[in-house]
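What follows is calculated from the coordinates using simple rules that are stated; it is not laboratory data. Predicted model, so just to flag it, every value in this text is computed and none were measured. Cβ atoms are built from the backbone, for glycine too; each structure is taken alone.
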Structure I
Amino acid sequence: MSPKPSNQKSFQIVGWLLFIASALCFTVSTWGNGDIPGTVGSLLFLIACFVFLWPLLRA
C-alpha cells in the first residue's frame, strides 16, 4: 500500500526540514571549531536543502 500523494509530500517536507536542521548543526559545529572549509561546505549544503524544498512548498 503506497502513501497518498498528500502524505508523500508531507514526508518529503519533514525530511527536508530534518536535513536543514542537521545542516544548521554542522554549520554551528564547524564554525565553532574554526573549520572554514567545513563551514563553507555545510552552508552550501544548507542552501541546497532550501533549493530542493522550495518547489515542494510552492506546489
Structure II
Amino acid sequence: MTSESVTGVLGIQPEEFTIPYALSRLYPEDISYFINFGNKVTEFFRRLPPGKVLSYKVSYDY
C-alpha cells in the first residue's frame, strides 16, 4: 500500500506508484542493490514456517 502523501511528494496518485514506476526512476547503479534486497526478502520468507509468514512485513524506503 502506498501512502496518500505520495501525491504531495511526487505529484502522482498512490495507485500510480507501482514497482515499474519506481524501478524506472532508480539510478542505474542502484538497480542491482534493489533487486538483491528483494531476493534476500524472498529468501527470508521462504525459510519461515508457514504459520510465521504473516508475522512479518516488508517496508521499502524509496
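For volume of the Cα convex hull per residue in Å³, which of the structures I, II scores highest? Greatest value across I, II: structure II.
Can you tell which of I, II yields -15000 when helix-only ellipticity at 222 nm (-39500 (n - 2.57) for each DSSP H run of 4 or more, over all residues; to 500) is derived from it? The value was obtained from structure II.
Comparing distance in nm of label points 7 Å out along Cα→Cβ at positions 27 and 51 across structures I, II, the highest value is found for II.
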